[in-house]
Structure 1
Amino acid sequence: MSRVRHIENQFYDKFIELAHEVAACAVVFRDITHDWPASRGRIPEVKDYEIRCDAIMRETLTLLENSFITPFDREDINLLVRELDHIADGMDNVSARFDLYDIGDMRPEALQMADLILRASNELQDLFDHFENFKKDPVVREKMHTVGTIEDEGDTVSRQALANVFREHTDAVEVIKWKSLIDTMEATVDSCKAVANVVRSVLVKNA
């Protein structure tokens, strides 16, 4: 294997490692949401994944700083790992707030959003498993488009969730709690699409 190829493989390996950690975190996050409040004790698991994702991001950025050769634009590599890490950050923020806000019953829209985050994370995991051959592998474009569709679903669910919260709650504190949670979950789905958008940029620049 040439030195250039070895360096490029290191980047792709980091993308795969980070995407798999994010997808595994999404499984735990989904389980916490669906099993609440019995799942309260699993919140630290999400934090553990978030810490590992931070570490992989830093390792990739260090590799980027020290590499003269990169598989594609340095800016896109930087954006990819940061946006992937933002997905884990979002799940960590929401799960911590479930406890901080002393949430009682989980709203059905929160369950839907958790499912969407898991679906999008799984699609990104599959995308990065094929990403090394992004110029030829059709799976990359397929998964990229699917994540965009999931994000559209997330917009619909979050808008309806906010409408329901304002309609059903007379307690301002409950409204504030749920608006914060829903907004952060929507932002997490948006981060999944942001990753797909960076992939689209890579495809266009290297067509």
Structure 2
Amino acid sequence: MTRTAYHEALERTRLDVLRMGALAEEAVRNAIAAMDRRDTELARRVISGDDPLDDLRRRVESACIELLWRQQPLAGELRTIAAMLETIVDLERVGDHGVEVAKRAIAIADLPVRPANVEITKMGTIAADMLHDVVVAFAEQDADIAQSVIDRDDEVDVRYHNGIHALQEAMEADPRMVPAATQMLFTLGSVERIGDRAQNIAWHVKEMLV
């Protein structure tokens, strides 16, 4: 493999990582919207859309392995390949968390009594924005954007704890809230982990740029 062909393959793989990021962000935003609007059709689209994300993960992984053994990568190239391998794991998990939220949205769609969306929509928006920005940081190799994503994870964590507290109060005040609130507690956990995954990717970007 010539160096030109090698760099072209590296760029194609990098673009596939960006496509994974776009799919993961879309899954998160749609899952949160489905929860907010009781939109079971949208939730089902999130669930069915997880396969393309998984397929891209496998393709990037195979391409990275081939890039490693076909030609000895230079130090910067090696850091990029390592960052891509780590990033696709986090992006696939983001997609999985999006699916989990979508399934919860379906589970509570027909429940007549449910708490207000207790931080879920706000948390989801922040987490999706973090994901969007960290993909930009990866694309533009921008450590400052990556750091801003890392810093924002604290806000997700604060809203996560506030949401748990609010749901516990809602269940204590009205036992009819328990079925929906239980599903929403699990949803808060999924969204909090999406923020963690975005933060992980931000660290991968920073390590890539050392």
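Just so you know, all these numbers are worked out from the coordinates, no wet-lab data involved. Fair warning: this is a prediction, and the values are worked out from it, not measured in the lab. Cβ atoms are built from the backbone, for glycine too; each structure is taken alone.
In table form, for the structure just shown:
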| read-out | value |
| --- | --- |
| Value 14.4, calculated as mean count of other Cβ atoms within 10 Å over residues 97-104, assigned to which of 1, 2 | 1 |
| Label whose coordinates, when Rg and Dmax of the Cα atoms in Å, for residues 73-160 alone is calculated, return 15.4, 49 (choices 1, 2) | 1 |
| Winner on distance in nm of label points 7 Å out along Cα→Cβ at positions 105 and 169 once structures 1, 2 are ranked, highest first | 2 |
| Highest-scoring label, criterion being distance in nm of label points 7 Å out along Cα→Cβ at positions 33 and 89, among 1, 2 | 2 |
